[in-house]
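Please find the structures below.
Since every read-out is calculated from the coordinates, none of them should be taken as a lab result. Keep in mind it's a predicted model, so treat the numbers as computed, not measured. Cβ atoms are built from the backbone, for glycine too; each structure is taken alone.
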Structure 1
Amino acid sequence: MSIDRKKLIQQIEKISPPERALDWDNNGMQINVGGDAEIKRVLVTLDITEEIIREAREMNADFILAHHPLLFHKIQKIDCGNVVGRQIIELICAGISVYAAHTSFDVAYGGNNDYLCELLDLQKIRRVPPEGAASGEIMGKIGNLKREMCLAEVCDLLRERLHIDRRLPVVGDPAARILKVGLCTGGGGEQMEAFAASGCSLYITGDVRHHEALLAAEKGICLIDAGHFDTEWIFVQNFAERLKTAVGDVAEVYMSRRGKGPFAYL
């Protein structure tokens with residue numbers, strides 16, 4: 001079983017249209033090796049790490065589809081003495097191509113944010129009005145819970161649906177009543193004001209900074225920092241299932257089993 005490389009990329013880009021990516025992003029092909037050789041095995045992952053490359057090599061994958069770009073910041077040279085350089089060399093030597101579906105999938109129909117809304121059973125899902133955003137570009141969605149819940153109950157729901165086995169940092173009274181929820185997978189702390197301006201009772205995201213949390217408290221909006229990794233690991237299952245449906249049985253699509261966040265909790 002195998003699929004033409006161009007056809008595979010076409011299917012990926014139907015799911016995650018590259019024109020939807022934000023201007024600052026490095027979305028799309030990161031490493032293209034193998035020329036016109038067909039693709040047999042695709043590994044879907046959130047990040048590219050040494051462990052993920054090892055996983056890809058062990059399963060003889062020839063294509064990695066990642067959410068986070070391997071090449072995000074400009075590099076001056078490829079050097080085995082630094083992490084990214086070593087990973088590039090190892091991937092090329094192993095004949096593994098890399099494609100990143102980053103912000104293109106965050107905003108895509110059925111993408112990360114839509115999928116988290118689905119996992120939380122949100123209703124009346126809508127986009128966020130751009131008012132209040134410094135960049136004029138809002139990532140994320142707004143939706144209503146099926147029923148009014150307190151903040152503590154929403155935390156329990158979030159832990160259950162995202163398989164989080166730790167306590168969650170929050171801003172707000174655990175007994176606060178929540179109905180209208182805003183969310184942005186990954187790191188969306190800087191967008192908090194836009195969600196507050198939209199009348200959300202609660203904003204769920206990751207990578208919230210100290211002053212953003214203080215501002216949420218002053219504005220009276222509850223906040224859950226569920227973590228960058230934990231809110232985006234859902235990319236793997238979501239995209240892999242969509243890609244399997246798109247390519248059928250002409251190529252094998254695998255979900256990474258070894259992805260993990262960088263933090264431990266003591």
Structure 2
Amino acid sequence: MRESIFHLESPEPQLMSAVIGEKLFLDRSRVEFLLEMGAIYRNRKRQVEDCLVGPEDIVRVHTLPKRFPTDWKWGDRIVFQDEAVVVVDKPAGIPVHATLDNRIENVAQQLGDFLEQRLYVTHRLDTVTSGLMVLAKAPQSQSDINKLFSRRLVKKSYIARIPIPVALGHHVHFMAPSWRAPRVVVAEEHANWARCELIITDIQPQREYFLANIDLLTGRTHQIRAQLAALGASLAGDTQYGSDLPASFFHLRCTHLAWPGRSLTCGADEPGTREE
């Protein structure tokens with residue numbers, strides 16, 4: 001694979017764009033594109049404008065930022081909004097927030113551009129996961145929603161496509177303290193491992209797969225994917241968690257989101273929403 005991350009230094013003060021262009025043989029337009037994408041850092045701080053750098057500076061350049069689709073009809077995906085929050089039916093294939101090398105192609109930025117206001121992330125769905133998520137319109141609203149999440153007053157329900165049925169009921173696992181994927185979960189409790197809880201409320205056959213209805217009680221990164229894998233039923237197509245079944249995409253979708261005074265539901269497949 002072609003190397004795509006470079007760390008550069010300049011022996012004397014000069015424009016960052018000149019350093020990058022000279023050392024990486026990139027033309028001005030490409031450097032401007034990388035700046036716009038947020039793929040260039042100076043001393044670990046993301047840069048979006050050209051600046052002077054000198055011998056004390058380290059410039060990190062991601063020359064091949066990962067790209068995500070942005071041609072979504074965001075107006076059709078808004079489920080609910082008021083003066084404090086907006087709830088959107090997130091499509092699969094786009095991250096919720098800025099990634100290390102791409103600050104533009106994400107839900108918060110794209111939906112914020114559509115609404116012409118800054119949005120604040122309150123919780124996350126994996127890039128490959130679709131469905132309901134809430135973003136705040138102000139820092140105070142973000143804090144208020146985060147308190148509801150921390151007190152477990154926000155209910156989240158998902159539909160997952162799995163290859164075999166698994167036992168209904170309350171499932172508890174413990175996730176190893178690591179930022180690396182795939183996340184490791186086990187049934188035995190370990191000190192400093194995060195407790196993961198979900199309830200599988202129903203399973204229905206659907207052609208060669210089964211659809212599992214899941215109430216998520218804790219919100220760990222990759223939790224549903226890791227717990228289903230531990231139960232021997234990795235999401236169809238989720239090769240990162242051991243699936244050997246072909247699928248153009250794996251189906252994990254948040255279909256119900258509720259907190260005191262508000263209950264929202266979206267369709268199991270295509271965007272189509274209603275407020276209960």
### Query
Of the structures labelled 1, 2, which one yields 5.0 when distance in nm of label points 7 Å out along Cα→Cβ at positions 14 and 238 is computed from its coordinates?
2
### Message
As an exercise: FRET efficiency 1/(1 + (r/R0)^6) of positions 22 and 126 (r between Cβ atoms, R0 = 41 Å, to 0.05), calculated from one structure in 1, 2, equals 1.00. Which structure is it?
### Response
1
### Query
One of 1, 2 was used to calculate distance in nm of label points 7 Å out along Cα→Cβ at positions 118 and 150, giving 3.2; which?
1
### Task
Taking 30 as the value of percent of Cα pairs over 34 Å apart derived from one of the structures shown (1, 2), identify that structure.
2
### Summary
Calculated from one of 1, 2, Rg and Dmax of the Cα atoms in Å, for residues 54-101 alone reads 16.9, 51, and the structure in question is 2
### Query
Quick one: Kirkwood radius over Cα pairs in Å, for residues 38-77 alone came out at 12.6 when computed from one of 1, 2, so which one is it?
2
### Source structure (of 1, 2) for helix-only ellipticity at 222 nm (-39500 (n - 2.57) for each DSSP H run of 4 or more, over all residues; to 500), computed value -5000
2
### Query
If relative contact order in percent (Cα under 8 Å, 6 or more apart) is computed to be 22, which of 1, 2 is the source?
1
